[in-house]
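Once you scroll down, you'll see the structures, which are given as structure tokens.
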Structure 1
Amino acid sequence: MGFILDSIVRKDIVIGPETISTDYITDSIDISGIEDDFAITFVYDNGTSVNMNIYLQVSTDNLNFADVSNSGENITDNDGTHIWDLQSTGTSFLRVRIQVTGGSIDLQKIEFVGKRRH
């Protein structure tokens, strides 16, 4: 009998509040032990004149990062939640990039949720 794919892995990427008003990149997290699909939740509030683009970035060496194709999302609401739901990327590290075109937000949380065998 094989191992069961159901152990939930939760990692906080950012625990806020953290005010974002200029371009911002989170610290990276190691996702090398994750198998199959995973999700990232991005929660913010207290926005003012919000116009930002948020992206997922991945890396194989934790030095050279690239945006995940089609991960870019423009946010203009003063508060909200965005969830990226992805299939396995084959990479080992992940982070979030925020490109600020205008305004500010209070970033409350960015959380990673994935699965692994146990």
Structure 2
Amino acid sequence: MVDVDPLRDIKTFGAAVAQSTREEILQGNADWASPALGEIVIIEKLGLFGAVTCTIGMYKGRKAITEEGSALDATTFGNDWEKVATFPIVLRGGEKLKLFMTDSAANPAGVTCAVLGKVISR
């Protein structure tokens, strides 16, 4: 039997990152970023919002999705999912989506991740 559960998550990660430190902010915080064996995560929309003092790099395994040093959109989307980019990513069990953040401010605000999709498990 196959179960399909909706994925709708809005959280801020990395607010505790020290100034000028590069840190991976999803692992251990976002279960959808590391599906278990037997699961598939299908991300349909992914928005990354945060302070302009921060840069990011996103990877699926070793493959770069967003180049290291990319700036964030400083605005938020409110609750309007139309403002969140369609960003198809498929993660199979055992694969990891990694988001590295480097913040140049003394008081980092973190990165708000808005994710819309589904989790398929058997």
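Coordinate-derived values only; no laboratory data. Keep in mind that what you see is a predicted model, and the values were worked out from it rather than measured. Cβ atoms are built from the backbone, for glycine too; each structure is taken alone.
In table form, for the structure just shown:
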| item | result |
| --- | --- |
| Comparison of 1, 2 by mean count of other Cβ atoms within 10 Å over residues 9-16 - largest value held by | 2 |
| Winner on FRET efficiency 1/(1 + (r/R0)^6) of positions 33 and 49 (r between Cβ atoms, R0 = 30 Å, to 0.05) once structures 1, 2 are ranked, highest first | 2 |
